[in-house]
Structure I
């Protein structure tokens, strides 16, 4: 598969696009729409967002070219899976300066970052942070999807029900963890959450088995739920797994 690297022309078009809000559908998750859907806080300025976008694209291109990125399908869309270690080590400064200089030659826009001043360039790199940018984009995608769902009555109702259930399951987990020995019987849970309908509780007990750190055993006529704290090794493995799935459209 031929990997096409993005060009200074594409970077120029992206920079110019950040000055005018597009009339895209609310369901759109392109980077330009994400920029304009930012909350007041935290908020990336136009230059900071552009810098973060550039660094991310350069790093991703490097990993693709050096066969350190694996292409996969994610919810019907193509994305790239890479390790956080490779992503952190991917070089970008030289290419970043070259592209910034080319974009300036194409636009003569004084609002661009002056790539000839290392202190200014370093400051914006520090502000944006490639990993921080990815996390920020993920939060914007969730917020945008949330806003779109509110315009779809059927989907919104289903999503809200799932969200409410998830919050309730987490409340049960929190209660179990707050008890002596981090244990609670099913009867104790029923008494504590007496305001919930029996059907809701029964559904919750079924779904609690999907929490890997929750144990369930039967003792006599009682069903006992207990929380087992994950080891540092398991936490590290889980965090690494999440970090390794850096998605890019």
Structure II
């Protein structure tokens, strides 16, 4: 798992058409499968080693989150995300880590646990209820990998995000909720055009929101709006912050 260094293969045509929003942050993404006999406990031990080596090298570590697959057909066991404020933040931190002798063994440690495909994406916050809290040690992530329909423009997506923010902010069931849109910077041949994901405190909160959304005229209207623009496949993940935070 190349936590420190990633090779970029930027799809410039896609960036020009659906470029990263001005207020977007950047995420370094590792889509991974566990090696035989390995699990989240092993990732956390490797995380501890990563933090130890980073401190020894005098490096800043980006906030990081890990999702473990829970339900759905996604072809991955686990995803690791490093969060950066922007592309320059990513570049500077990656260059510093790549030039550090203390960090060479970190990649080797992760490579004994997971087999990963690295990538890079921009992320826009579509909806933030404010003061989002997780009452347990993990959150529920509802993700959608989406292919845009022909002719969809960035203006169409802006209109969709405005519609989504209006609907979610009007429903009490989403008063502790986050919703993001993520655009790949690096893309494979069969990669989705866009990833949408919501963050709920737990399964009960997710289920209540889903039920209220489906029962409301506003929710159904938003669903129809989304279906006009894209086709998506859905998955559920169990996510937790593993670097940074409290």
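Can you say which of I, II returns -18500 when helix-only ellipticity at 222 nm (-39500 (n - 2.57) for each DSSP H run of 4 or more, over all residues; to 500) is computed?
I
Taking FRET efficiency 1/(1 + (r/R0)^6) of positions 72 and 184 (r between Cβ atoms, R0 = 35 Å, to 0.05) as the criterion, which structure among I, II has the greatest value?
Top value of FRET efficiency 1/(1 + (r/R0)^6) of positions 72 and 184 (r between Cβ atoms, R0 = 35 Å, to 0.05) goes to structure II.
State the single structure among I, II that was used to calculate distance in nm of label points 7 Å out along Cα→Cβ at positions 48 and 176, giving 4.0.
The read-out comes from structure I.
Ranked on distance in nm of label points 7 Å out along Cα→Cβ at positions 32 and 192, which label among I, II comes first with the largest value? Don't jump to the answer; show the numbers that get you there.
On the way: I: 5.1; II: 2.0.
Comparing I, II by distance in nm of label points 7 Å out along Cα→Cβ at positions 32 and 192, the maximum is at I.
I have 22 for relative contact order in percent (Cα under 8 Å, 6 or more apart), calculated from one of the structures I, II. Which structure is it? Kindly include the intermediate steps, with their values, before the conclusion.
Working: I: 22; II: 31.
The correct label is I.
Of the structures labelled I, II, one was used to calculate P(r) over Cα pairs in 10 Å bins from 0, in percent, giving 6, 22, 26, 21, 15, 8, 3, 0. Name it.
Working: I: 6, 22, 26, 21, 15, 8, 3, 0; II: 7, 30, 36, 21, 6, 0.
It was calculated from structure I.
All of the numbers you see were taken from the coordinates with simple rules; none came from a lab. What you see is a predicted model; the values in this text were computed from it and never measured. Cβ atoms are built from the backbone, for glycine too; each structure is taken alone.
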